[in-house]
Structure I
Amino acid sequence: MFVRSGVCRKGRCGDVTDILDLNGDHLCIGDIVIVSEIDGQGICSNHGIHVVVNDRWTTYNGGDHVENLSFDSYIMGWKGANFNGEDSKYVAQKVKSYLDVVDGEHWAAAGINYKFEGL
């Protein structure tokens, strides 16, 4: 199964990433998370629901998907943010595992959907 933004592939569900969640566990492509920011005084601000994705595929107008040799994993909307390490001011807490999503599931607030499709 793939996580998608519209018709664009944003990763194959279950691929393990280097991004750590609040408990120090590795997140997987397709995991749904809530992103929070902790300021200098320790105050936590929540930034809503997001999904763990990567840029492994390029999708073209005709619907063709081309796999890229080099790609990054990130939390959609937070590419480049540091979620790992003691110096990080961002944390991600898993809300729903990729294991629990179903074909056709749509999270409009996160801008993603899930679809089973062949490679």
Structure II
Amino acid sequence: MDYQSLQEKAMKISPSIRYATITDLNGRIKSSGHRKGVKNLLTAQESLKSLKTSANIWKARNQLSRKIGKGKYALAEYGKIKRIVIPLEKGHLLYLTTSARADHSTILRKATRLKLK
């Protein structure tokens, strides 16, 4: 699968996207990238912990999907950033962080159309 190509496409969706990562459901990174000139707010260890936590939470959501339907995305809004997690086919997630002022509805509309090849 071309993880890097998908990650790069995700970054092109909006200049408000700070960080884009493709992970599997165990939080293992397949491709990752930061926007040039953007300062990391978390250490590498903290970022990895956030990715793994998001993957575990997504697995928990999947346990309820028979009853409530398949999850489309998760959005968390913080003071400095927004975090978006979108399920991809074949047990992968697209993990995005954006600026706090990002138009997340436009980003979500475009990002949910991305597919792994």
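Quick rundown of the values:
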{"item": "Parent structure of the calculated result 1.1, given that distance in nm of label points 7 Å out along Cα→Cβ at positions 7 and 95 is the read-out and I, II the choices", "result": "II"}
{"item": "Of the structures I, II, the one that 7.0 was derived from, the read-out being mean projected area of the Cα convex hull in nm²", "result": "II"}
{"item": "Structure with the greatest value (metric distance in nm of label points 7 Å out along Cα→Cβ at positions 71 and 103, set I, II)", "result": "II"}
{"item": "Structure responsible for -10000, with helix-only ellipticity at 222 nm (-39500 (n - 2.57) for each DSSP H run of 4 or more, over all residues; to 500) calculated and labels I, II on offer", "result": "II"}
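Coordinate-derived values only; no laboratory data. It should be emphasised that the depicted structure is a prediction, and the values quoted were computed from it without experimental measurement. Cβ atoms are built from the backbone, for glycine too; each structure is taken alone.
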